[in-house]
Structure P
Amino acid sequence: MSTRRPSPPRKAAPRARSSSPSGTTSRTPARRDPERTRARLLEAAVEEFASHGYSGARTDRIVQAAGTSIRMLYHYFGDKDGLYLEVLDTVMAELRQAELQAIPDDLPPMEGLLRAFDFIAEHFADHPKLRKLLAFENLNEARHLSLSERIPKMAVPVVSRIRQLLARGAATGEVRADIDALQLYIAMAGLAYYGRQHAHTLSHILKRDLHKPGWQKANLQTCRAMVEAYLKPPG
């Protein structure tokens, strides 16, 4: 009677590598960072919409630049319209918050009002993407901006701050008494904005390079002097 030889023992399957002080590594899933993902999407969207406008912007380019997926874009912002509206809300909030910080309400009235003009000029100079976004949205007749509930509310504190400075200046005789705060704010923004935003076309029309820093500086000095002359009481 024959006997069966015992089969050799099976080798144990190799254990998964795990991290340890001896230097072995593990494949630990990367931790998700929802806030960082959302911030990357928003940053990429500002660049895309500023470069191409709403109609020309592509969500596939945005998610590629952000290093994420279209699913995450829809998760955080709903759709392209929702993302674009968030871009507008974000850049306008940055402007309004910075304006209030740059124009403290305890400054002497004339100094505060001229500082408001200086800030507007500097902010537009330092944020070309904001200028482009506003230009595109104006071409679209504020179709998306008009859907925002936040943006109109953001402007109220800034105009109120200017109104307070005007009232104090009128009371002391430092500033003329018949100035409307909203009219003044729009006039200052226009003076600070036009020569920079339209420098491309104006340079060709007038045969002068209006992009040169020297020209831009001189233009802002002229505009600032105009604002100061307007603010001073007559006589």
Structure Q
Amino acid sequence: MEYQEAFEIWRPILANISPEQIKAPRIPVDKFCAEAEELYVVCQIDKTELLSTGINWQDVENLNSLSSALRYCQAIWVSTPTRSAEMQQWLQTKKEALSLKKELFRHFDYAFHNDVKTKSRLSDIRQRKDNRSLPFVLSTLAQIGEKNATQLQKISFDTGLIQQARELSLKASEHMALLNASNNKEANKLWRDRAYTLLHEKINRIRKCGQYCFHEDKEKCNKYHSNYYRKYNNSNRNMKFS
């Protein structure tokens, strides 16, 4: 099963997990998923004994697909741009764009003060004060400048500002898109945490059953514990502090 397909299957159930139940991973996600997939194999071998203890076998059957969903959520979250980096880019571009916008209006207001049609168009553009309109405003001002180049020459207007406006319009549009994408970072993390929470619950139930079932068989019982935590705890016990 493809990772994204697995996520889409589990999405409705994950969406219904209440916020107070959601846990963040306390183990690297790739290792956690690997343990889930390994547990599935172990359970197949011990199926008869596990069923005799009343295990919900559907929990076992769900391990691989839910692990795939979690891997997908982790990949999406990790690949989403961080808001801080994108915000810095946008703020710098916004500052440059607003400065150029102000400069162009200063020149155009003077150059076209007797041009009723252009004055009206400039007035309409001036009403667009939200950040989302910046790319459009700069692009439109560049069009006005190009269309009225002759009039602008009379006031010794620097035509390089027109090209600058076009470039900043594109830059602002790109950085705005990246910023909007970065807003998904927290949402993607929440999906990752939901998938982890559900898989964690199923693994815990299965492991408790396996530990109960094989409490007298140390080798088998160990297969129903986390290798990651066992190694982590052993390494901590072996640490020497000066």
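In table form, for the structure just shown:
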{"read-out": "Ranking P, Q by Cα Rg over 2.2 N^0.38 Å, the structure that comes out highest", "value": "Q"}
{"read-out": "Distance in nm of label points 7 Å out along Cα→Cβ at positions 61 and 93 - highest-scoring structure of P, Q", "value": "Q"}
{"read-out": "For 0.10 (FRET efficiency 1/(1 + (r/R0)^6) of positions 69 and 197 (r between Cβ atoms, R0 = 25 Å, to 0.05), calculated) the corresponding structure among P, Q", "value": "P"}
{"read-out": "Distance in nm of label points 7 Å out along Cα→Cβ at positions 77 and 141 from the coordinates reads 2.5; which among P, Q", "value": "P"}
{"read-out": "Structure responsible for 33, with relative contact order in percent (Cα under 8 Å, 6 or more apart) calculated and labels P, Q on offer", "value": "Q"}
{"read-out": "Structure responsible for 4.7, with distance in nm of label points 7 Å out along Cα→Cβ at positions 157 and 189 calculated and labels P, Q on offer", "value": "Q"}
{"read-out": "Entry that produces -22500 once helix-only ellipticity at 222 nm (-39500 (n - 2.57) for each DSSP H run of 4 or more, over all residues; to 500) is calculated, selected from P, Q", "value": "P"}
{"read-out": "Distance in nm of label points 7 Å out along Cα→Cβ at positions 117 and 149 - highest-scoring structure of P, Q", "value": "P"}
{"read-out": "For 3.8 (distance in nm of label points 7 Å out along Cα→Cβ at positions 101 and 173, calculated) the corresponding structure among P, Q", "value": "P"}
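Throughout, read-outs are computed from the coordinates displayed, never taken from laboratory work. Model, not experiment: these values are computed from the prediction. Cβ atoms are built from the backbone, for glycine too; each structure is taken alone.
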